[in-house]
Structure P
Amino acid sequence: MRKASFMAVATAMAIESSAQTLPRIIAHRGGSKEQDQNTLAALLNSYEKGIRGFEIDVRLSKDRRIVLMHDSQIEQLTTGSGRVEDLTTDELAKIRTRKTGQPLPYLEEIFDFLKNKEDAFIQVEIKCDKYNDADLTEMCRILLMMVKKQIDPAKVIFISFDERALKKIKKLSPAQQTCLVASEVHPRLLAKARAVGADYLSVQLDNLDRDFIRDAHKAGLKVTAWTITNEADAQLAIALGTDFVTTDIPAAQLERKNARP
């Protein structure tokens, strides 16, 4: 269902929803419109502005380090070129983001930043669409080992479009929280989420509706809407009854959230 079809009724629905708890804000890629995306600087800026939920993307380097990066090719966002998967730690150390010259962080740096912040949590998106089974299994093992060594597992939610990744995480660590990401709602989505053992669903805002969210809640799943870009999006997400909203402008959205009655 497209966003335009909601807007005629969104205001009335928001009034009905005003008594419910507002969705928690998640900084998409750390807050990609307020700082360089997927950097420690982005998370630090968002945290200092009051944000306590974060989302990042991770990939596996050539020498098996977990690196923050969304794109399969890094040249658009950084001074480097090629794929993270083909680069070593020494090669990645020379690369900076194009806008403000930030280094590419490793996941252990992010966990170290968040581990003592009791009110913070993070969604770690596993980017693995072209990984073979062996590489993906190794990546999931590394991710879970890092959680065990560094941070309270309750603060971490592994998310992915790739059902294989979520199945592997749950097989290796059944209690670890996971979230299935989807662009669209379809009749089998809830069944897919249950089949991979997901605790959460994250769905593109334009394709969400109240009936689906109610059904997800009945199935024991919490729902995140992505990606919130303006106040109209935020009001729609509230009216729909989402549990979380992922946004590129988290500080601005938190300021508006705090200003609501």
Structure Q
Amino acid sequence: MPSKSSSNTEKTPLGILGPAIAAVLFLNMPVLIIFIYAFTTDTQTFTFPLPGVTTQWFGVAAARSDLWDALGLSIRVALLATLLAILLGTLAAAAVSRSKFFGREAVSFLLVLPLALPGIVTGIALRSTMGAMDIPFSFFTIVVGHATFCMVIVYNNVLARFRRMSWSIVEASADLGANSWQTFRYVLLPSISTALLAGGMLAFALSFDEVIVTTFTAGQESTLPIWIFSQLTRPRDRPVTNVVALFVVLIMAIPILLSYRISQRDGETQLNR
């Protein structure tokens, strides 16, 4: 009878491994193309093989003040939208998971709806609402637009954690004389901290590369994805655009990878209990 360790090290059948490799290549080939053409000497066309290799476009991109302004705006928007998402998403998850009220399922559905709707629908709805209320389009309207879908990510993560929790620990905390703040700080917060961290990182990544909703709520502001989109109409700036796109991919990969690792480790912890 094969041991457990040997069964876990069995080779994956080629019929499964082949399509898996093909799917990975299909998804990541565009990123590889961006990486390659960030080093080309050609300024206008995408010829292959490359006519030459250079790193000058990294210096050109670093010298663009408009690029740094767009990057700074994207980071500020993503950070503030993530903080709003964590606050509102956690409160909403607590209300839905712990309270019984009329229309609770409808409220839960409406909370996740912004993520399911096409971005252009959300963008048009936000722009129409803000225009009807005479709200000028600025940094804060971008943050509000991003928070609408970032909140869904945090809400789903925290709600799933609340449903897996044993609320007897909250009751035990109250029995031992802890007040509401102490119970939240020493009991609830440690229990949901990994869900908050994972949801917050995913929310930051989604906000940082958002284009459609930003287009409808930015006004004269230009985030980094909007800046990249505007550069596509300038053929001589294509290598610089590739460099910036590669930079965005690297920024996006960090929070997504960390969120995946946190969720994976948390799942293993739950299984071992």
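Read the figures in this text as sums done on the coordinates, not as results from a lab. This is a predicted model, so every value here is computed, not measured. Cβ atoms are built from the backbone, for glycine too; each structure is taken alone.
If you work out mean count of other Cβ atoms within 10 Å over residues 169-176 for P, Q, which one comes out largest? Please report the intermediate quantities before stating the final value.
Details: P: 15.8; Q: 12.8.
Max of mean count of other Cβ atoms within 10 Å over residues 169-176: P.
Any idea which of P, Q comes out highest on distance in nm of label points 7 Å out along Cα→Cβ at positions 41 and 121?
Details: P: 2.9; Q: 5.1.
Top value of distance in nm of label points 7 Å out along Cα→Cβ at positions 41 and 121, among P, Q, belongs to structure Q.
Compute distance in nm of label points 7 Å out along Cα→Cβ at positions 73 and 153 for each of P, Q and report the one that scores greatest. Mind dumping the intermediate values first?
Working: P: 3.9; Q: 2.1.
When distance in nm of label points 7 Å out along Cα→Cβ at positions 73 and 153 is computed for each of P, Q, structure P gives the biggest number.
Here FRET efficiency 1/(1 + (r/R0)^6) of positions 33 and 177 (r between Cβ atoms, R0 = 41 Å, to 0.05) was calculated and came to 0.95; which of the structures P, Q was it taken from?
Numbers: P: 0.95; Q: 0.10.
Only structure P yields this read-out.
Tell me which structure, out of P, Q, gives 22 once relative contact order in percent (Cα under 8 Å, 6 or more apart) is calculated.
Values: P: 22; Q: 29.
Derived from P, not from the others.
Which of P, Q yields 14.0, 44 for Rg and Dmax of the Cα atoms in Å, for residues 145-208 alone, as computed? Write down the numbers at each step before the final one.
On the way: P: 12.4, 39; Q: 14.0, 44.
Attributed to the structure labelled Q.
Taking mean projected area of the Cα convex hull in nm² as the quantity of interest, name the structure among P, Q where it is greatest.
On the way: P: 13.6; Q: 21.9.
Largest value of mean projected area of the Cα convex hull in nm²: Q.
Using helix-only ellipticity at 222 nm (-39500 (n - 2.57) for each DSSP H run of 4 or more, over all residues; to 500) as the calculated read-out, with -10500 as its value, let me know the right label among P, Q. Before the final figure, lay out the partial values.
Values: P: -10500; Q: -24500.
Working through the options, I get structure P.
Taking distance in nm of label points 7 Å out along Cα→Cβ at positions 193 and 225 as the quantity of interest, name the structure among P, Q where it is greatest.
Q
Taking -0.45, -1.27 as the value of log10 I(q)/I(0) by the Debye sum over Cα atoms at q = 0.15, 0.27 Å⁻¹, for residues 49-112 alone derived from one of the structures shown (P, Q), identify that structure. Working shown, then result.
On the way: P: -0.45, -1.27; Q: -0.67, -1.07.
Comparing all candidates, it corresponds to P.
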